[in-house]
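Trainee: Once you scroll down, you'll see the structures, which are given as structure tokens.
Nothing in this text is a laboratory measurement; each read-out follows from the coordinates by a stated rule. Remember, it's a predicted structure, so these values are computed and weren't measured experimentally. Cβ atoms are built from the backbone, for glycine too; each structure is taken alone.
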Structure I
Amino acid sequence: MPISVQVSGAVLVKVGPQECADTALQILGYTANGVRIQEEDFYEEIHSDERGGDSGPPIDLVYQGKRVRVTMELVKWDAAVADQLAARISVTTPQPGLAYEAGIVMVAGQKAFRLVLKSNVASWDLPVAVVRGQFEINKGSRHSRLMLAFECYPDSQGYIYKPYTGT
């Protein structure tokens, strides 16, 4: 296959409760300059005295799983949907600014979101996405920008992401 310039096109961001149907997804908005998708693998290092023990390089690695981080900036979005994301847990009527009690289990407790990144080429469906990291918005006399980050984890079938074929 020849090399070529890769352009996905405009990215429409859709969200909904974890495991929701395509018809239950809500439109968050359009990104500015696309999204950043980072896959992160986890490994446990095995150390041995033959290479300096804990101070030396590992003699092997044990794969321990993966997560995907998605960061985005939007200049056009639905404020009500953004408020749901700002609440950090999948609720339909969030109370802005409410700090929840510690101990909420996000994935097993069905508190995560489903995140869809719809574009002309290679749309992504991330079934277990947690709003984590930044949730930032500027206020003032210039247009606002919404910046947010998701961490995505495997669903019950082991998929962190899969192609999105919906509309």
Structure II
Amino acid sequence: MKNLFKTFLCSMLIVSLLTGCGKKEEEIAKVTCTMSAKDEFTEEVDTGVIEYQGDKVLSVEQKSVYKILDEEITGEELAATLDDLTEIASIYEDIDGYKVETEKLSDKEVSISLKIDYSKVNLDKIKEKLGDDYVNQIFPDGLDVTVDKVKKNNFEGFECK
């Protein structure tokens, strides 16, 4: 009886090792992509952060900071630019999985950020509000995408680390 019990325990140990019993879930990781552009009037810095687990993207956040370099641009003109960005952001207000924020950083600097949580996004609702073209451009492969696909579709020309 003892030998039968030992054989059973050894068999269970071997089976659990071969099948990955107690397999650890992959950790959540991030890749950051950046790009900047500058001309005589403005400077723009774009940053994207892709959060993923295993091969699946969980969320994407993109932030653009615009700095006015032209001294002739007034604070009122910058406020008007911020109002325009806020109006653009309002399009996304009631879409699940989207969080859009605009911010005045200084008298010459504004930002807009967009975070997409892939676990909360409903593509049919986005199609209703923004149309098929938007969905096809932003989510060409649906919601189950890899980091490489997101970088290719959304961060071409960016430096990613």
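Trainee: Taking 23.6, 93 as the value of Rg and Dmax of the Cα atoms in Å derived from one of the structures shown (I, II), identify that structure. Provide the component values of the computation, followed by the final result.
Mentor: Working: I: 18.9, 63; II: 23.6, 93.
Going through each structure in turn, the value belongs to II.
Trainee: Comparing distance in nm of label points 7 Å out along Cα→Cβ at positions 27 and 99 across structures I, II, which is largest?
Mentor: Details: I: 3.7; II: 2.3.
Going through I, II one by one, distance in nm of label points 7 Å out along Cα→Cβ at positions 27 and 99 is largest in I.
Trainee: Using the calculated result -1500 for helix-only ellipticity at 222 nm (-39500 (n - 2.57) for each DSSP H run of 4 or more, over all residues; to 500), pick out the matching structure from I, II.
Mentor: I
Trainee: Let me ask something additional. When relative contact order in percent (Cα under 8 Å, 6 or more apart) is calculated for each of the structures I, II, which structure yields the highest value? Present the calculation step by step, with values, prior to reporting the outcome.
Mentor: On the way: I: 25; II: 21.
Sorting by relative contact order in percent (Cα under 8 Å, 6 or more apart) in descending order puts I first.
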